[in-house]
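In structure tokens below, several structures.
Here, each number is a calculation from the coordinates, and none is a lab measurement. Because the structure is predicted, anything quoted here is derived from the model rather than measured. Cβ atoms are built from the backbone, for glycine too; each structure is taken alone.
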Structure 1
Amino acid sequence: MTLVADELTVVNPATTEIVATIPATPPDAVPGLVAHAQRAQERWAATAPAGRRELLVAVAELLLDRLDEIADTLVAETGKPRLEAFATDLFPAADCVVWAASNAGRVLAPERIRGLQPTLRHKRAWLVYEPLGVVAAITPWNFPFSIPLSVAAFAVAAGNAVLLKPSELTPLSGEAVARLFADAGAPPGLVQVAQGDGRVGEALVASPLLGKVVFTGSPAAGRSVAAAAGANLVPVTLELGGKDPMLVLDDADLDRAVAGALWGGFVNAGQVCSGVERIYVDRTIYEPFVDGLAQRAARLRPGDEVGPLISEAERARVEELVADAFARGAEARAGARAPSPERRGWFYEPTVLVNVPPGARIDREEIFGPVVTVAPVAGDDEAVAAANDSAYGLSASVWTRDPRRAARVGRRLVAGSVWHNDVSYSYGVGHASWGGRKSSGFGRTHSRHGLYDLSAIRFVDRDAGRVPVPWWYPYEERSVDGFRGAIRVLYRHGVRAKVAAAWRDRSGLAALGRRYLG
């Protein structure tokens, strides 16, 4: 992609050919888009859950009608294999839209609060989930359709409007999301797109009219977004990547573990936040694992099975990380080079590195390319310690034939998702929560927690006003004794202790009761 004046030029990274040139949104036009979204949201918030569901069902049906058309756009913009366009973008997108349509009304229905303390039993209380307003969704280029569509679907299901800022590298996929909603009958302004680079994103996040910012990107960019939104006290949800560990225990199914590492490390050319980057293998099976992974990695076909990096700059960054690792003593068991100069596109061979020292940049920084590092460990404790020794905490996987052992090890991992004998799949499941810990961000998308994340939670109650309130004025000396007794009776542990407290403070409780009953 290049930005020239007010245009975005989209380049296919597999061929370096120009795909399209589209207008960019002037940064000074962003406030007007936000205001338009705000007006649309005020009307949409009054739409009943059935009406919201109807729109999302229509979006899902249009998506199913346009699968091949959207896949064409994804392949052209990212160069990813067509199978990956379907399996890792379109499939998750469809599941999230349908799940939000089917479940948002139930999840966000007013929730009756029961079991209030005895002094409040005459009240009726609820938690009510209300829209936040305008949600700004700033989304990346690695899954340029599924991420923005899932955010938009959940936001709209919760009664919000959405202003989407897709990556400047993949603007056509972002445009396809807004077009789905418009063609499905969404009110004008409910789902809009602002196209452009970081200047457009900055103008969007700076708006004081936003109800929420949902950002997917790097930790550095996430900190900037959080700071800018924080100036207006606008809440943010941040998904800031990962450096996911794969723990291969001594009783793992070796063939399945190698196959999982192969796909988890090289799908989407490794440009996956939850992709495998660090592999820790029990010493007893380390050499067979590395040999098997290296052999299979060498057989993967560039273009057909492993796509390109999104840009020349991204490939150069991966090459820089690998070069630093080599300079510190690392070895390549497969790959570690770009394809021959005759091949067009920004490809990089699937790479397996071993003997990577702790000080290497590739051991600490997110690679976001088709490179994995493999290290031996002596037992579960060492594997867990190595896995948690990272600034990131998005997800992790444990590979063992023993489900109980997987559960024990998994509980010790600091990550937002932990998988057993599988990797990355739960992003494509609408009912599974998604989000990280530590430098991988905070907040959740998908699932009921994603809907809560896009809602304002209000406590409301009903009180007929006939019961006196004993803690109102005037204050009385005996009321202190009464409240002391009430606290002890309500919160002592065990029936005997409660009875003893009631007897001890009986006079104060009686005085409090007389006032409570008027």
Structure 2
Amino acid sequence: MTSTPSYRRSAILATVLATIACGPVRSLAAQLATPVARAQQPAPRLIVMITVDQLLPQYFDRFATQLTGGLGRLAREGAMFTRAHQDHAITETAPGHASTLSGRFPASTGIVMNSAGVGDAQAPLVQAEGPGASPYRFRGTTLTDWLRFKDSRTRALSVSRKDRGAILPLGRATQDVYWYVLNGKFTTSTYYRDTLPDWVRQFNERNRPSTYAGRSWTLLLPPESYPEADSVAVESGGRDFLFPHVAPGDSVQAARLLPEFPWMDDLTLDLALAGVTQLRLGSGPQTDVLAVSLSTTDAVGHRYGPDSREIHDQILRLDRAVGRFLDSLLVLRSREHVAIALTSDHGVAPFPELAARHSRPVSIRVDLAPLVRRTADALVARGVDSTAFRVQEGMVLIDRAAFANARVNADSAVNAFLVSVRQTPGVLRTDRLSTLRARNDVNDAIGRRWLHMIPNESDAVAVITLKPFNPGGRVTYAQHGSPHDYDTHVPLLLFGPWFTPGKYTSMVRVVDIAPTLAWIARTKPTERLDGRVLRAALK
């Protein structure tokens, strides 16, 4: 019998120790077989990236016994990372989706917030009315680009209810990208194509959104299966917070409000399956990409909150919808050729009125707008241009040239403003970005996430962080967008023959997904990434 070379024995020992430290413990025989098994495992023919907008990892534990569909299957049969984070500060939809398949933080992708995400008047919608959209702000490349550098036959399809949810996972790639508009159709923009392909047009012609007119969203399970109260008046702005929830009887209004109901996810997944068939995604020999962003959980979470009976039922319905999708997909494409990743773009905080169970002292809503207006008015009175001082999503941005023209010291003005901010109830801390960069303390989670958020060339000079569970502004819906763990903590699951099932408790980031998928696809990223390969889960 041939002995194992010393370098192989060292590699095997390192693999065993790493797995014991970071993931499920397997038998020594399985560990010894790993290098051979990996060498024989071909690249996937289809990579599926599922992003569920505002999906909390706690839901997998809270509703575990009731998750009998796709979410439950991925959790039981896949590699599940229990400490995964969107490790940046402004936890919104656009930055989160831009990180899923790029392997880079917003400071690298340039997608810093929703309001500066994909809106583009120069890329109007195709055969639909609404704001134009494109990835023109996105910087760099994504997994789709790396795969196409390897094999130009690679195709990609991305679908979502939201334009930013469809566009940003593929970056600037001009592939098939479609999203839902309020007339009840899926469309794209002229950045991608001038007309809709026949298969999308035919899908739209079925006019399914109109069939939901007057339909009631009722509980999937018997009422006693839901421990949450259905009489919490703070939900939904104090209106329509009791089951059942009825869609408008008018078909036009039903289509417009469909994103508020669980059926929106069904429609999105059905379009994705139609695209797999029509575009022959995953039929080989190249690796193709399917990105699906599901947004109803975000709509329900905002309106009713993460502790509501509505979100409980939505997660159960999402679980069944993903189950039907997986069942159909794995009939169309053999399981041994399909790799699936699932994550979320951000978390969410409870309503302040209900946050006492999470925080002490009781949460409050923090409105800095009056202070910002007073500061801006005072600067204008001193001759500073009205656009030279702004506060957006916790970032303090200035135009130094405008301050210099008015002979006003910008740093002194910012420092005075920050002093007043720190005296405001509900504010946790303020930071100058120059100080954070000089200190570069990776153990300071909030500081680290702000550095991961903001490009070096940004006009931002300082950042404001509110206390945990203290939302900003006067809005009455449940919010996200902070650098706190409840907004950054997301699920991360990997499913397929390349991954060892089990729960992994090491700290990982969403930016680790893309390099891991590139690794199993045997392709190299074409630029430096912020993420790393999740080797602990690899077979």
Structure 3
Amino acid sequence: METTLRMTDDIVIHQLTDALERFDWTAANRICDGLIAELNAAPAPFSERSAKTILTLLRRKRQFQLMGLVADAFIRGGLTTPLVLRQYAQAMIDQGNLVASQMVLQNIIADDKTPADERAEAKGLLGRIFKQLYVNANDSTNLRQRQNIGQAIAHYYAVYQTKPEGFLWHGINTVALLARAHRDRVPVQVVYPEYGDIAVQIRDILAAMPSIQYWDRATAVEAAVALGDTDGAFNHALEYARDSGADAFEIASLLRQLTEVWQLTPDVEPGDTLLPILKAALLKRGGGTITVAARRLASESVSAEASRKFERVFGTDRYEPLGWLQTALKRCNAVGAVEAVNGKRIGTGFLVKAADFFPARDKSELLFLTNAHVISPVDTPFPGAVPPDAARVVFEATNTRFGVTDLIWSSSPSDLDATFISLDGIENSAELCPLTPAPEPFDVSKKPRVYVIGYPLGGSLSISLQDSYWIDIAGPFLHYRTPTEPGSSGSPVFDDQYWTVIGLHHAGDRDPRLNQRASDEANEAIAIAAIQQRTRAAGAAPAPAHQT
């Protein structure tokens, strides 16, 4: 029978949670050492509820050594439930101790008293062991390794087929391993459905869910990879990475699956988009940066106290991971300069998915969005703007140039100041500025930032990063300090986390006011959501068209 939760349990959980959230591994070790000492002297088993919480906290921060030591102490203290034994096996697996963990899992499965859900979890972890053995060996011609991948598939699929909607992670592992066996030309002795068919089944189950949790989002990433849906995989990966529920363990697991089983690489699609997102998210969840030994910064004679002076963050500005910058550079490919017939650059614009604004249009079609005061309709010209037939669009990052075929929709500079045009010869596979995932709600207390990519002063493609605070929002307007110049009109405004486009830059002022608050200086954008709401309400306008 489970013992009652004690006050000391609450204290341990609170202290450990705080230490792990601060990435204070020294404090976490000290807390766990104290807990193990208490368990060694305790006259009765620990509460399973508390044990589950503690082990989960350690697992999610990938503190597998501590997790194994604490689980071992729980078991020695008499807490031998299937849940604790399984968590013990999990800790050993992630430390590379596969044989011992296999024995523990087999005992859990063989025990008639083990609940069905724990038996399913244990079978899944057995599949993980055989999968890891195959991956580690990296020899598809070895008979023993062929047996290992066969065993892994059998363990995962045996659970998945009993209740597909309840065991999606078993199902997606079946998909990944069947796909790997196919690539490695490993014959699978048992007849299974095609991995693509299972992936479709999983995709459909996820699509029917009223809401998707982060663990299901990870499954959705793999299902999209299996089906060759690069855009879907990218969107799911972004949502997964930004979900606060996904901690280091979950993100590392997906990253390992994509690199070790799916064999994605950072230089080939879809690895070139998925892996940087997940690596950046893992770095943030892990609470650190790349560690360089102190001797790389100073000679051996420098004291520890002196060397610590190299490691400080002053103020609110911090570093960003490489994947964040790579995403910014990727967005540059979708940002073009608007040129008049004389070759003068008069503004900026960017590629978007047509169906995001006009649902009835082809889902693969791309449109170019800029300001109406940059390109305006022939029937309602705006001073300084060019008509569509006199405009050209140059994408400096890809060294391409396109003419304009049609003006699709426009709202006057006094309203939303937006114009959508189609480009002659643009490929639907070209890079675009995504609208998802949606940015975090504006909260001035968090000092959010926004970034702008454009062609200021009609010059080269530039990224505005400095002095980039997001000041305010009201109705369709966003105000921010991010630097712009004439020529930046029509630039995309991005959120500070995943470079999702949130606004269409169109103006600046030295005395702007939103929500009755004054600011000395601010630039202004029209919120993409406001433009999207208007265009969707208007429907799929025939081209060319002018609407306000």
Q | Source structure (of 1, 2, 3) for Cα Rg over 2.2 N^0.38 Å, for residues 151-366 alone, computed value 1.22 | A | 1
Q | Origin of the value 16, where relative contact order in percent (Cα under 8 Å, 6 or more apart) was derived from one of 1, 2, 3 | A | 1
Q | Among 1, 2, 3, which structure scores highest (criterion: mean count of other Cβ atoms within 10 Å over residues 95-102) | A | 2
